[in-house]
Structure I
Amino acid sequence: MKLLVCLLAALLPCLAANNDIDKGKMLGSADAPIRVEVFSDFECPACRAFHEQVIPLLMREYVLSGKISILFRAYPLPIPDHRYSRQAAIYSTAAARVGKYLEVSDALFRNQMTWAMNGKWWDTIASVLTPAEQKKVQELAKEPSVAAEVQRDVDLGQQMRINSTPTLVIWYRGKDYIFPGPSLGNYNLLRSLLNGLR
């Protein structure tokens with residue numbers, strides 16, 4: 001029995017990573033041989049830089065060719081400077097359910113310095129949604145399952161001992177490789193890791 005418990009504990013991160021995948025928060029094919037999970041916070045400046053500079057490179061070099069998929073995980077940091085992060089994560093997750101996650105995340109990162117200061121995160125989100133989509137996202141954001149999805153991402157990140165954003169978890173053949181602090185400055189290292197997994 002003790003051995004079974006140890007085995008289940010060892011498999012838990014792998015099982016958690018494969019379940020509860022919101023395809024609305026994914027770029028590329030779910031069948032890609034490598035999955036890159038991005039744990040990020042919408043109020044994190046390093047996450048903004050990663051989103052704006054590195055994601056387009058990953059798209060061009062790996063996602064479009066089917067080599068990797070990218071799954072976005074909400075990881076709002078519980079720090080005073082990020083007081084709107086969880087709401088932004090909840091509403092972006094709700095937007096994923098109407099097929100607008102990427103548009104919302106692009107807007108949140110692009111306008112991060114403004115809404116993080118004035119607290120008008122909803123104005124930023126609403127700017128990329130039609131009136132009907134705005135209404136639906138507001139309704140969905142009130143559903144407990146949306147907040148629960150964000151909390152599952154946070155719990156998974158904590159389980160994996162992620163302590164900074166952005167952090168990538170790269171899944172290949174049942175193994176995970178954690179890559180903290182991806183940026184344009186260390187993109188060649190990330191590229192070497194991804195190319196070495198083939």
Structure II
Amino acid sequence: MSARGLNLLLVVAFVASFGVMWAARRDVHQRNLEYFPDMARGPRYDAFEANPVFPDGRTLQPPPEGVIARGLVPTHFSASTADAERAGRELVNPFSANDAGVLTRGRQVFESFCTPCHGAGAQGDGPVTRRGVPPPPSLITGRTPTLGDGQLFHILTFGQNNMASYAAQIDREDRWRVILYVRSLQPTQASPAR
């Protein structure tokens with residue numbers, strides 16, 4: 001077939017397909033044909049509403065055993081002193097102390113959550129200590145500068161002595177950031193076991 005004949009064939013095919021589309025056009029004022037309408041218009045249940053679909057009659061179902069929430073990386077430590085020491089040896093801070101943004105965020109978290117007990121200078125003299133709460137240890141002197149970042153992370157996550165866990169209030173990344181901020185307040189001669 002010559003090029004001219006092929007072009008003529010393509011033009012005829014185009015005109016024919018356009019004609020078929022025009023003849024098969026639909027009325028825009030008529031509803032589309034609906035397949036499986038139950039999938040689009042099924043019954044809706046609120047989270048705490050009774051639900052006849054499930055055997056326990058509840059809409060909101062517990063997650064399956066072993067499910068981890070999106071974005072939550074589990075820690076394989078328990079709330080024990082031995083695991084706190086193990087965390088000090090095994091966990092490494094993912095952030096750099098040279099990042100000004102990390103330290104700025106760490107300072108903000110410290111001022112929001114730590115200052116009431118530990119004080120603005122992290123000396124353990126926060127405002128709650130003037131109201132009868134036993135003073136926490138200084139984060140600048142004493143034993144704290146010798147603790148590893150992982151052990152401090154464990155303390156923030158699980159709590160220790162009078163300090164409650166802050167895992168629900170401070171997310172994982174911010175716990176690491178506040179540790180770096182506290183490190184920036186400590187004297188340079190302190191050499192923590194990171």
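In this comparison of I, II, the computed figure 29 for relative contact order in percent (Cα under 8 Å, 6 or more apart) is attributed to I.
If helix-only ellipticity at 222 nm (-39500 (n - 2.57) for each DSSP H run of 4 or more, over all residues; to 500) comes out at -14500 when worked out from the coordinates, which of I, II was used? Only one of I, II returns -14500 for helix-only ellipticity at 222 nm (-39500 (n - 2.57) for each DSSP H run of 4 or more, over all residues; to 500), namely I. For which of I, II does distance in nm of label points 7 Å out along Cα→Cβ at positions 34 and 170, calculated from the coordinates, equal 5.4? Derived from II, not from the others. The greatest value of mean count of other Cβ atoms within 10 Å over residues 90-97 among structures I, II is that of I. Using the calculated result -0.53, -0.57, -0.81, -1.29 for log10 I(q)/I(0) by the Debye sum over Cα atoms at q = 0.08, 0.09, 0.13, 0.19 Å⁻¹, pick out the matching structure from I, II. Considering all the candidates, the number was obtained from II.
Comparing FRET efficiency 1/(1 + (r/R0)^6) of positions 26 and 146 (r between Cβ atoms, R0 = 35 Å, to 0.05) across structures I, II, which is largest? The maximum falls on structure I.
Bear in mind that the values in this text are calculations on the coordinates, not laboratory data. In this text, all values refer to a predicted model and were calculated from it rather than measured experimentally. Cβ atoms are built from the backbone, for glycine too; each structure is taken alone.
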